[in-house]
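Right after this note come the structures.
A short reminder: the numbers here are calculations on the coordinates, not readings from a lab. Note that the structure is predicted; figures quoted are calculated from it, not measured. Cβ atoms are built from the backbone, for glycine too; each structure is taken alone.
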Structure I
Amino acid sequence: MSDFTVGIRHIDTVTVLDLKGQLDAHTAPDLEQVIADNIGKQRYRLVVNFRDLSYISSAGLGVFMQFIEDVRKHGGDIKLTNMSPRVYDIFDLLGFPMLYEIFPEESHAVERFRTTPPPADMTDRTH
């Protein structure tokens, strides 16, 4: 069993999730819980940083599909960034670039949120 962790950082109204290790059927529930917790706290502007993710399975991909509709319904989005070529190829093969914005650098994804104002109910948030 590999180690999998999700780090959480906040940049203004954007929540950055730093994935590390291998995201598969055994570790996908960990990511599901983190995303669900953020949605529960009305954090709908998510950037997922894949810099330290070495592997993703179909179960890992399914986590993003599970939450995207709810996040977008609340005026947010899930933006993906810093994928290795190997991880990107899996996303690309399944058509994810048509559904999600994928950026080479985290700063680009965060900036995209900055150019799109948050919904009115999020402007008071400090975290």
Structure II
Amino acid sequence: MSDRIELRDIRAWGRHGADPGEKERPQPFDLDVALELDLSAAERSDALADTVDYAALHRGIVAIVETRSYDLLERLAAEIAALALADRRVRNVRVAVAKPRLLNGATPVVTLERGRPSVGPQR
């Protein structure tokens, strides 16, 4: 099964970066987040309680970008992945974080994919 919920083109302003001066004032970050989960219960019920509330997830993502500060995009992406995986229904998450036009017009992007550890058969 490959049901997905995606949030694309999230723009949030934060203070993240390892180079001198990058944390002095907010700068733009562009994010894409994709969740893999079983959406069949929501499909049948038409109830928000049976799926991930993507508006609430969006608020949480923006809050992480705007209220925390990290040196590395890798760490920022990992925090967002952890937020998504806090919902036990989410099996896998992909987070892409970009700093638009940072390097003479080039945009660095860090993409992390994280999944819920599977529980194997007990012996």
Structure III
Amino acid sequence: MKHRTLSAVKKDIRKDYAKRVIFNAEELPGSGHMLQEVTIPPHTRQRAHYHETQTEIFFVLEGESEIHIDDEQFRAGPGDAFVCSPGEVHFLHNRSAAPFRLLVMKIDRPADHEDSVWMEEKGGSGQ
């Protein structure tokens, strides 16, 4: 068994989101898996992107946001879950005044290179 408190995990703040890797690939059975907490700040649109080989499973913890996957748009709130398959272009848009927090389980993430393909450079507040 492994145990980790979220407060013990360092936050990595990026351009349009922040993440905390709860368990990395070396700590999970099999290969290429990761569990992380992701936060989209208020009034922030994440950049559109896709993954070449990894699947992502989203589980919403707190807040409300739009989740865009290919040509579909979903309103997401606590308890909602989504599966985003390789090649599906996706992004989150938090139009609210509160942070949007979710768990992201990455499956089949390559160990030797970054698998995210960013479709746009823009992102962040007000978009």
Candidates I, II, III; Cα extents along the principal axes in Å computed = 39, 31, 25; producing structure is III
Where does the value -8000 come from, among I, II, III, when helix-only ellipticity at 222 nm (-39500 (n - 2.57) for each DSSP H run of 4 or more, over all residues; to 500) is the thing being computed?
II
Any idea which of I, II, III comes out highest on mean count of other Cβ atoms within 10 Å over residues 47-54?
I
